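I've put the structures underneath this note.
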Structure 1
Amino acid sequence: MIFVRPPKTGSVVRATKNGAEYIKIDLKNAGDEPFDFDIGEGNRARIDGGGVSMISADCPDKLCMKRGRISGGDLPIVCLPNRVVISIED
């Protein structure tokens with residue numbers, strides 16, 4: 001017998017900077033159009049299609065941007081140089 005767990009879907013985008021909550025956005029209220037928001041002075045993220053991605057960063061390696069779009073249940077987007085973490089939670 002095989003059990004398949006349905007994918008986890010989150011409902012809230014949570015961004016932290018320096019370990020403190022910076023912004024919390026309910027995906028249900030985000031609307032159908034892409035929504036961009038700044039996280040401090042160095043990072044900008046976009047919510048669209050029930051997920052979130054980092055669209056600009058002033059860090060040298062841009063790994064947070066290369067992470068791509070995340071949706072519920074994925075690992076968070078992390079920008080170590082700017083100490084930013086973006087996750088989708090229930």
Structure 2
Amino acid sequence: MKSFMKFNQGVLRSPLHVRLWVMLLVLVNLIVPLFFLPGTEAQVVLAGFAASGALMTILTGLTGFSRLVGIGHVFWIPMIGWLWGRLD
């Protein structure tokens with residue numbers, strides 16, 4: 001729980017444009033898929049969001065809020081390729 005709070009404090013200390021970008025990403029990647037459940041793609045996006053958030057929280061707990069938190073985006077790379085392949 002401390003790591004999660006530390007991560008959120010790091011985001012809140014970021015410049016305004018970064019905070020707005022994070023809020024937009026949360027809206028698109030967390031809220032929007034809820035409208036498309038029980039679709040497979042929506043479930044994968046939600047799982048990717050949760051996995052990324054968990055990894056970023058763990059990294060923040062281990063190293064503090066640093067550039068290493070960006071490693072949490074690793075789940076999105078294969079997911080985007082998979083989603084691209086699912087296009088009709």
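So the values come out like this:
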| read-out | value |
| --- | --- |
| Structures 1, 2, by distance in nm of label points 7 Å out along Cα→Cβ at positions 33 and 57: label with the highest value | 1 |
| Comparison of 1, 2 - label where distance in nm of label points 7 Å out along Cα→Cβ at positions 41 and 73 is highest | 1 |
| Identity of the structure behind -500 (criterion: helix-only ellipticity at 222 nm (-39500 (n - 2.57) for each DSSP H run of 4 or more, over all residues; to 500), calculated), options 1, 2 | 1 |
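A short reminder: the numbers here are calculations on the coordinates, not readings from a lab. As the structure is a prediction and not an experimental result, all values here were calculated from the model. Cβ atoms are built from the backbone, for glycine too; each structure is taken alone.
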